[in-house]
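Following are the structures in question.
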Structure 1
Amino acid sequence: MVFLWVIFVVPLVKSKHTQILFVCSANKERSKTAEDYFAEGYPDFEFRSIGTNQKICSQEGTFYLNEEHLTWADTIYAMEQKHKKEVLRFSKSVSSKKVKMLNIPDHFTYYQKELLELLAEKVGF
């Protein structure tokens, strides 16, 4: 008696969402607002946020700059030039082309209407 096994190979297609990382100093006001705001309206994207000031992030219990988040992101949006510089200094694997500048100053509160308007205008999905 001869047995014949037939194996079907079905390719697994990973659904890859665009991964966006927002960076500010404390990951409390601007970058956290951006993460939460865009996550509500763009389900085909994944969003995260981090801060560049380790002391403040530790005090506030927010996410501090780390290699995992930086390599995870397809695009990184820095609120200010100093954040872009810190990202590039922190990780030699991140290309400057991957980091986009928003030029949003640090005088907004979480989810402030004017901050939301600036984010919508400058990120422009």
Structure 2
Amino acid sequence: MRDFIRYLAKKEGISVLVSSHLLSEIQLLCDRVAIMTNGEIIATDDVDKLLSDREKTRWRFEPMAKGAAILAEMTDVTEQDGAYYTSFEADKLPVWNSRVVRAGVQVLEMQKITPSLEDLFIELTGGQGID
């Protein structure tokens, strides 16, 4: 089915409206999405744009608290699951990393995290399920 829908869109130039709760499939298949909850559209854009706007950087340090405190002087920092998170800002990451290292903190992890479409849906709907 996925191949047929792609064929219609790419080769025939036909727009295809797909309504589904299978957000992992939608993420693979669609260029643009509209996210709805309670019958109301709450977000519409290219899939890549919606997801990239919510990219984060996951950080782990030794010592953790000192690394987080230094980052917090430069940007917003949240803590979750034993790591610290900042927005993903490619141009600022080298500066942030350098400042943390110069303060004597070891950077154990600095990883770009891109949410899935399902993660985005849960964030935008305040945790409502997709059932």
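What follows is calculated from the coordinates using simple rules that are stated; it is not laboratory data. Remember, it's a predicted structure, so these values are computed and weren't measured experimentally. Cβ atoms are built from the backbone, for glycine too; each structure is taken alone.
Can you say which of 1, 2 returns 58, 32, 20 when Cα extents along the principal axes in Å is computed? Provide the component values of the computation, followed by the final result.
Working: 1: 79, 31, 29; 2: 58, 32, 20.
Label of the originating structure: 2.
Identify the structure, out of 1, 2, from whose coordinates distance in nm of label points 7 Å out along Cα→Cβ at positions 50 and 106 was calculated to give 4.1. Source structure: 2.
Say we calculate distance in nm of label points 7 Å out along Cα→Cβ at positions 18 and 66 for every structure; which of 1, 2 gives the highest result? Top value of distance in nm of label points 7 Å out along Cα→Cβ at positions 18 and 66, among 1, 2, belongs to structure 2.
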